[in-house]
Structure 1
Amino acid sequence: MGQILLSVRNVTKTFGTLNALENFSVDIDSGAIIGLVGSNGAGKTTLLRLLCGLYRPNQGKVLFLKDGKENNIDQFREVVGVLPESTGLYHRLTAWENIRYYSRLHGVSDSVSWERTLRFSKALSISNDLMRHTRGFSRGMRQKIALIRALAHGPEILLLDEPTAGLDVTSARLVRKLVLQLKEEGGTVIYSTHNLSEAEKVCDRILIMHNGQLRFDGSPANLLIETETSSLEDAYIQLTTDDARIKEKEESEGWFSKQWRQLFTRKTNYSNIKEDE
C-alpha cells in the first residue's frame, strides 16, 4: 500500500440528537480500493460527505496529507472526484456538456477533459451517446456519465456511492473493471456498497460500518479469519447483531433552497418544447 492520503481522526457528526458517526477514525492509503459496507443508516454517506469536505465534523478532523503536511480536506476539494447517490445531471445539456461544465469548474481545459472523457466513455461503452441530451437517458446511462464527470478533472481520490446501483449485469461489470484499472494506475477509490459479493470482487480492504461505528477494518480474507466464518455474509451478520437504526437524518433544508427546488422540479410538458431549445 502507498502513503496515507486521508485521515479521519476521532470524528463525530451529529444531526439533531443522532450521532451519524461516533468517534470514528480511519486512515485511507493511496493506491487502494476501500469498500464501505453497511446497512441504511450505518453512516456510509455521511462519511463520504465528510471525506469530500461537504460536511464538517462536530468533533475531530478530516485531513488530506500532502507533501508531508496535514491540511483540512475542505481546502483541497479539487483532489476529490465524487459519484453521489443522485447523479444530478442537467437534462437540457448533452452528456459531454455536463462533463465539460464540471471540468471547467475545476480549471481543466476542454481538450484535456475531452481526452479523458473519450477514454472513460469507451471503457464504459457509452462513447456514442456523448452528444445526446441526458433527458432521455436511462438510470444506468446517467450513472455512467456521472462517473465520467467525477473522473474528468483527474482526481487523486475517487468517492463512489453505490456506483452499480440500477445497472444491468454487463454495465456493472464494466464499472468494476474501470475501477480496478484506476487502481492499477495508482488511483485511490472509496467504494460504498450494500453488496458484499461486489466488495469482495473489487476491494482490497473492507470497512464494515454499523450505527455510526466502525466494526471491522481489513481485507476480506482477514474478515473471515477473525469472525471464524466461511462467507462474508455470515461475517457481516456476526458483527452487526444489534438492530440497525433508522437512516440518518440529514441537515434540514433551508427556506430558499426549498423554494428553488420546488421551482425547478415542477412538472413540465416537454411535448411543447422544441428540440433546439
Structure 2
Amino acid sequence: MRREGCAVRRKAKGIRKFFKTPKGQLTIILAILVLIAAPVEGWALVWRGMLGAIAIAGAVDVAILWVRSGEWQFPSGAVLTAMIVAMVLQVQEPWYITATVSTFAVVSKYLVRSRAANVFNPAALAIVVSHYVFHTGQSWWGALPMVRPVLQLALLAGGLYITERVNKIPLVIAFLGAFYLLFTVTAFVGDPGLVAEVYRAPDLQAAVYFATIILTDPPTSPAKARDQMVCGVIVAVVGYAFFMQLGVAYYMLAGVLAGNVYEAWRRVMRRSQHRFPRGTLHFVREVSPWKTVA
C-alpha cells in the first residue's frame, strides 16, 4: 500500500510539473480555445475530429517513443500537434482525414531532423501536404473567427502569454510588422481588394494564432532576438509571396516552413563551420531521413 501511495504521489507530482512547463500551459490554452469555439462550430464535429486526431496520433507517438527509448512516455508533443492540426483544418473534414494528417505530422518529426531537433513545424508541414494529398480546406476555427469579439480576447491573451513564456516576442513582432507592412503597402499602391481578406475573419484571427502558437514553436524557431527578427521577416516575405503569386490558403504555413529551413540551416552551419554553397550537401545529408552524417 505504501509503495502504491508513493507511485500515485509521483504521478501527481509529474502531472503538476508538466502543466507548469510551456508545453503543458499551451495545452491548457488550446483546450480553452476549443471550448470557446465548440458551441459555434458544433460540438459533435469538433470532438469527433479532435479526439480522433489526438487518439491516433498519440498512439503512434507512444509506440515510436517506446521503440526509441524503451520506456512508455506520455505523447505531449503529439497531443499538441493533433490539436493544432484539428484547429486549423475545416471542422467539417472527416475525422479520419484529420487523424491521418495529425499522424503524418507526428511521424515527420522523426524523419526530417538535424542533430538538434526536427526541421519543420510538424503541424504546418502536414497541413500543407494534406492540401495536395487530401484536398483539405482550412477554416482556422481554433482561432475563434466566428465567436463574439470579446471572446476573441482569449486567443490574444493566451497567445501573448505563451509567446512571452517561450521568449519569442521579437519573432512575433518582426513577423506581424513585416507581414502587415507588405500587405498595407500593396493596398495603397495597387488594388486594395486583392488583399482585403487579410484584414478580415478568418485571416485576421488566423494571423494571431499563427504568430503566437505555430511560429513560436521552440524546436523550430531561433532563440536569440536578432535571429528571431530575421526569421520573422523571412516568414512574412515568403507568406506574402505565396498569397500574391499563388493565392493558396496555406500561405502563412508556407512562410513558416521557409523560416524553419532558415533556422535549421543556421544551426547546422554554425556547428559545422561550413558556408554556402559548400555546406549545402552537408546540410542536406544531416536533415535527410537517410542520414550519412553521424
Structure 3
Amino acid sequence: MDNKWYEAKVPELLVGAEAGDPDAMYHLALRYRKGREVPQDLPRAVEWLLRAADLGHAHAQSSMGVRYYYGEGVPKNHRLAMKWYLAGAAKKEPEALFNVGDLFDDSDEIPKNPVETCAWMLVAAAYGYRTALDRVDPLVKEMSAENLDLTARRGAQIYARCEAGEPLDTSASFREAKPLPQAAVTQEGETPSRLSLLIEFAYLCDQEKTDRVLLDELVSGETKVFVRGQPDAAGSTFGCLEKLADGTQAMLVYTDCLKLRTRHGDVPSLALTAVAMIEMMDKFKARTLVVNPGTTSSYSMRRRVP
C-alpha cells in the first residue's frame, strides 16, 4: 500500500481515485466511512472500497469482508464476507487470514469448524498477526490427537498456497478439514496445547516465518511444558538432561505428559512454562532445548555461546 495517500487531502484522493489508483480509492473510502474532511457517507465508502477491492487491493478486500460481516453499508452476508477475506488472505494480508478463521468460529451463517479456525489462525500468526494464537487456546484443548494433526496439515497447506501465490479456498480442496470428535476428558497435562500445534505446524512448513512463531512462543510464551522430575524438600529434582553426541548437555521438555510417558514410561513429571525452562538452561549448563524428543516433529533450539 502506497503511504503517500495516508495524509493526502480528499481533493487529491479524488483525483487519484478517478485516475484508477486503488490505494487512493481505499483511503478515500476510509474518509467517507469515518467522516474525515467530508460528511460520513457509508454507501460512497463502500462504492470506492469495492472498486479498490475489484482491482486486487488486499486491504480493501479484507475491509469489504468486514463490511459484509457486520452489514455496514451493505446487507449482512457472511458468505460474501468469506469471499473477500479469502481474496485478501491470498495476498498474505494478516487480518484477512485471521478473519477467515474467525468466520469458522463466530458466524451464524457458516458452520463452526475448530480445525479450520485454528489452521487459519496459525497462518495469520506466521504473517505477523501473533495475537491470533490466543484464539487457538480454548479450541486446541478440546482437540483429539487426530484433529491436532489435521489442523497442522491444513495450516501447512494454506501457508504453502500463500507462499506460492495460489488462490485460497475453504475446506473444499481439503475434505478432511471437518470437525472430528472432541478429545475425551483427560487429566491436566494430557491435552494438547498451542505449543503442541505450533511444533507440528512449524515442522510441516519448515520455513523461517513459522519457525519464528514457534521460537517466540518458546522464549516469551506462557504455555506449559512437561519435564521428568518431582518436588522435594529443596525445591524440585529434575531428570530432564541428556548428553548429546558432541558432549554438550540438552534439556528435554515435552508439550504434554503423554509424549513424555511414551518415551520415558510412567515417571513423575513437573509442569513449568517454556520460558522458565529456557531461563534455567544456564543453571543446568544446557546448550540445547529439545521439545518432544523421540517424535517425528521434535524441535531443537540451540543457544548461542559467546
One of 1, 2, 3 was used to compute helix-only ellipticity at 222 nm (-39500 (n - 2.57) for each DSSP H run of 4 or more, over all residues; to 500), and the result was -10000. Which label is that?
1
Relative contact order in percent (Cα under 8 Å, 6 or more apart) - structure with the largest value, from 1, 2, 3
1
Determine which structure produced the value 13.5, 45 for Rg and Dmax of the Cα atoms in Å, for residues 44-147 alone, calculated from the coordinates; the candidates are 1, 2, 3.
2
If distance in nm of label points 7 Å out along Cα→Cβ at positions 52 and 196 is calculated from each of 1, 2, 3, which structure is the one that comes out at 3.6?
2
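The numbers here are math on the coordinates, done by the rules we state, and not lab data. Owing to the predicted nature of the structure, the values given are computational and were not obtained by experimental measurement. Cβ atoms are built from the backbone, for glycine too; each structure is taken alone.
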